[in-house]
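**Student:** Pasting the structures in now, so scroll down.
A short reminder: the numbers here are calculations on the coordinates, not readings from a lab. All of these numbers come straight from a predicted model, not from anything done at the bench. Cβ atoms are built from the backbone, for glycine too; each structure is taken alone.
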Structure 1
């Protein structure tokens, strides 16, 4: 018997569920330990990772209840960051922790909420071991043609990217490194990836966030993307910059919509474009049966 073909809406709903699978029945949520630093929860530690951390009693307390914490003796940002880095450098030798093979020498801030003062920083590639919240910046680049048709710029990721090589992506995007502001990251990524001059990139409008939490074999990923819309002159063309992109495409929005549910699109970037389609009324509640579910899936609490 042939498998029924899923509609566009059903495929998008499956993507959103996959990107929020940490909240679904059968996930590791119930078996994870709360990760606390200075008395504040900053993440979730899978049980298998917690057992490894027990070999570092000078850095992590023995689990109590459903919590594992950094030692209270590590009472400053510098002490915590240094101790975490030493642990992670040692764990890089453990080949079972596949996420550490993608070591980037890029530090991410660790704090309960984005508005809180960072408690320490840690290597980006290791954040999934601790379920630490990660933040990034994504830019929707778009234009209107002479006939009033909405077009969007998409980027195809380089085949050398550590994650999702060769997949379709937003015009520009990047993680928020420790000590960098959202605006600085926006301008930097636009210039480095798409050769968009700062004078143009700075015209991008902040339009909200997209947040979700998923888990896979490499750990837990609570992520929040700061989303910007950048209306570009119709005849502007981005150019390949630092090599993280291999090609740019300028597609009518209906084609972009179709591509979102294909295996060709990086999943979290598809979410950012879905948010764009909702905000620009390409998708409307009277014609989209999962309209409410889409919005809920784009804005899950971290």
Structure 2
């Protein structure tokens, strides 16, 4: 019996034939849908070589539009990540505070900003900067985008951090308290280092969301990020909107792939480092420590 059969019954001959039929039907429908899309694009002259060739033959489309847009996307995402990560970690730790008023206050802040769409926070931030600050109109979209991304994603990261810490076995906390560690020492030296590995995949997913959500600033506030450049490219290169969207989508795919690849490498390195140092990597039942019992000689009369 294979390991997979423990999870579900192995399909019989009819079930296998039925699965093959479903797969073939799905592939045929997918091919028909793809053909329909390409045919519609061809009718609109969106597959003409002249609409795609600028991205290969004309370097100005890259130096004037795509690369500056990509750099603006990276700038907004990097600033948001650098602020949201420590702020979210602080909120997550504060939600586990022993003081009830701290837990309640931080919990209200986190739940409030998690409930508001990022687009609305960017809009309100832009209006607030225009009304109450002297930030120039050129920099205001960047400030508004970063503010909206930080407020929302710091709240989400706070919940990721809180869940990662709570997933650790309670024996870690009990052992640290037994040797006299204070709450701050317990959090910094015991819980957070072990929770980082467990919550790293969720953190990476949130970082990818930050990179993609920079496009909201281009749509609402005119921030000159990568997706916002499609309009300018289409206006200057013969209404090649489909080609421009396709190239921009591929750039986002490559960017997020590099981010997830780096995160996977970092997670593997952290796990190898913890195994070599003997740190606990898994949750579950409390780990029991075994001690050698001292050898005591029995009294002479009882040998």
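**Student:** Quick check: -8000 is what I get for helix-only ellipticity at 222 nm (-39500 (n - 2.57) for each DSSP H run of 4 or more, over all residues; to 500), calculated from one of 1, 2. Which structure matches?
**Tutor:** The structure behind it is 1.
**Student:** From which structure (1, 2) was semi-axes √(5λ) of the Cα gyration tensor in Å calculated, if the value obtained is 36, 23, 17?
**Tutor:** The correct label is 1.
**Student:** I've got another one for you. With distance in nm of label points 7 Å out along Cα→Cβ at positions 167 and 215 derived from the coordinates and found to be 2.8, which of 1, 2 does the value describe?
**Tutor:** Attributed to the structure labelled 2.
**Student:** The value 1.00 for FRET efficiency 1/(1 + (r/R0)^6) of positions 47 and 87 (r between Cβ atoms, R0 = 41 Å, to 0.05) was derived from one model only; which of 1, 2 is it?
**Tutor:** 1
**Student:** Assuming 2.7 is distance in nm of label points 7 Å out along Cα→Cβ at positions 71 and 263 as calculated from a single structure, say which of 1, 2 it is.
**Tutor:** So the calculation was done on 2.
**Student:** If distance in nm of label points 7 Å out along Cα→Cβ at positions 119 and 255 is calculated from each of 1, 2, which structure is the one that comes out at 1.9?
**Tutor:** Values: 1: 4.8; 2: 1.9.
Answer by label: 2.
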